[in-house]
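A.B. asks: What follows is a set of structures for review.
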Structure P
Amino acid sequence: MQTSSVAEDWNGLKELISESNLNCKDEALKIIDRKYLDPDEKEKDLKAACGAEFRLVLNNLYPKLRHTDCMIEYTVRNFSVAETKQILQEQPQKLSLLEFYNYACQFQVGSNDFCDVLETAVKMFPSDETANLNAANVALSKHDLPLAEKFLAQAGLSAEAQNARGVLAEMKGQHDAALKLFQTAAEAGLQAAKDNLLKLQ
């Protein structure tokens, strides 16, 4: 544990006074900027310059300068496959997106278990583009087009997402739209999109 402290936060006080409506503001700022050997002398001059207004400084500004800032660094251990299985059933919110994906890869692609894991992942990470793309692909495999469209709306603009949108468009009978989407993904270098483009052509 490493600790450090500052006895008087003059920079913080300067900022608060500069934002205040104190009549002694200008003089107070000059005093704060002066170089003093003894901080108590600076505070004494500040008190004299502000007079009765120093009570406002004491009651309203000083408390804002009293704070403790903490930074805690820690390393989260990755769960094993066996641990992930149990946590998925009991507390899925503790899993990272990568742990969801690694666990899903234990099952055959497209199997019920595989799909269930990816569908749970998007519930835990509803705004994550990768989670939405994975869930969209699951929905496409089940021919649930409305659900696939919902997930693809939040899947970003990666080549993989554009390819999935192309699949969705083709499944909806929108051949021209599918062609454009496959071309976009293929131009980005995605082999799956190139294959889909050849099939569609």
Structure Q
Amino acid sequence: MLFVLTGSSGAGKTAVLARLAPQIEDLALHDFDEVGVPPDADRRWRQEATEDWVRHALREQANGQDTLVAGQSPLGEWLAVPSATDLNGIAACLLDVGEAERAARLDERWSRGSPGRDHADALFNWARWHRAHAADPQWRQEVIREEAWEAMEWTRWDRWKAGEPRWDVLTLATTDVDLDETARSLADWIAGRRRLLRAGRLPLSGEWWRR
């Protein structure tokens, strides 16, 4: 099974992974960017890398282990990559944070020399888009579909409407929430989605793209 932890920069995705690891068994935790991000990374690169992560999750699945990947690919991209339909289950969580707190976190990151300050407006717009995408699969699909990787299979979900049960995205707000509490919430979510998969009731399991 694949767990997707998504969101724009500053939401706390990378920071929470270390706190989550001791709480969950049989779960391989990965930061999407650990594969290396080229300086010219674009939408197409992200989508091709998403497919690579799905293939990695499939190898883990064959060995009886689940995978969690924390990164910026939204659910719509994970569902559209070619190999997504081979997974036995998919569950997605958006980590979100208020704009003032996101700005403070990013300022701290940039003060340590991390790149990205020149793209601050784009990061905040990307965060707003993530928030709307998590709630409504119809929201501005062109943001991920224009100049996309040609192998993407958007028709698996592109007609779904807000409220579609298969569009199952938990949104966790991390503003004023410490990392340990966020990790506990994620651990509870993972345990719950695993129970649903075992019971045959996970929304993104079986032939979810055909229903």
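What follows is calculated from the coordinates using simple rules that are stated; it is not laboratory data. The structure displayed is predicted, hence computed values, not measured ones. Cβ atoms are built from the backbone, for glycine too; each structure is taken alone.
A.B. asks: Given a computed value of 11.3 for mean projected area of the Cα convex hull in nm², which structure among P, Q does it belong to?
C.D. replies: Q
A.B. asks: Now a separate question. Say we calculate relative contact order in percent (Cα under 8 Å, 6 or more apart) for every structure; which of P, Q gives the highest result?
C.D. replies: Across P, Q, relative contact order in percent (Cα under 8 Å, 6 or more apart) peaks for Q.
A.B. asks: Turning to a different aspect of this structure: If we compute mean count of other Cβ atoms within 10 Å over residues 72-79 for structures P, Q, which one ends up with the highest value?
C.D. replies: Q
A.B. asks: With helix-only ellipticity at 222 nm (-39500 (n - 2.57) for each DSSP H run of 4 or more, over all residues; to 500) coming out at -13000, pick the structure among P, Q it was computed from.
C.D. replies: Derived from the structure labelled Q.
A.B. asks: To test your reading of the models, identify which of P, Q gives 1.9 for distance in nm of label points 7 Å out along Cα→Cβ at positions 136 and 152 when calculated.
C.D. replies: The structure behind it is Q.
A.B. asks: For which of the structures P, Q does the calculation of mean count of other Cβ atoms within 10 Å over residues 88-95 return 22.9?
C.D. replies: Working through the options, I get structure Q.
A.B. asks: Still on this model: Of the structures labelled P, Q, which one yields 78, 34, 26 when Cα extents along the principal axes in Å, for residues 40-159 alone is computed from its coordinates?
C.D. replies: P
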